[in-house]
Structure P
Amino acid sequence: MSGDTDATVLEDLPPERLLSGDQLQPILAGIRCMDSIETIQAYLAYETKHQDRTHVQDKLRLRARELRRGDGD
């Protein structure tokens, strides 16, 4: 995916929409679709400020690590 895809994710599924739910599976699916560190940072900042769920923050951080290492496909 490209930066354009992440822009679409942010537009179609902004942090307040994706992260406001209680169901973990859709949140994890959304995280797997993220392909830029900047997008992940935006969602992580929102999660930290609003829901503050450690397990969701951990998944976002893990996704960022995968992208940095190049194994985020």
Structure Q
Amino acid sequence: MRCAGGGVPHPGDNGLFVSTGGFTSDAILEAERSREPVKLLDLDGFIQLLIEHYETLNPEYKAKVPLRKVWVPTE
């Protein structure tokens, strides 16, 4: 793996690539084959993380993405 700036990663480095459009099969394969840990975060993954950690967000960010819990009864 090469760093986004073209350099060589240092021991303990991790990679994170974020794409709202998903990843090609080649990109997924390259991430899986990388010697360094690489996380591919697509839009669904980002939304899941946002929901999971929403309560701990800074109020400034919560104001930009105002969410509220809605309870839906089930049978």
Structure R
Amino acid sequence: MQTGPGLRDLFATMLLFCHPSQPEVLWREFRHHICDDLAYRLRSMGREHISEEDIFDYGLFLLEKILQRTG
């Protein structure tokens, strides 16, 4: 089951309204879950060789878009 989209929204909400003291620690702990759908999305966009770093970078990019849209 992919939970990434919902967790990205939740993570962005936490950043906007809860102001965690160490958001980078939360990111490192939960990034695999937050980005669990992104390898598939990147492949569907034509990317063939996808590293874990690519997935997490794309996850951060999507989080930034959510924050810009809502914050």
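Here are the numbers:
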read-out	value
Source structure (of P, Q, R) for relative contact order in percent (Cα under 8 Å, 6 or more apart), computed value 44	R
At a computed 49, 32, 21 (Cα extents along the principal axes in Å), which of P, Q, R	Q
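All of the numbers you see were taken from the coordinates with simple rules; none came from a lab. Everything numeric in this text was worked out from a predicted model, so none of it was measured.
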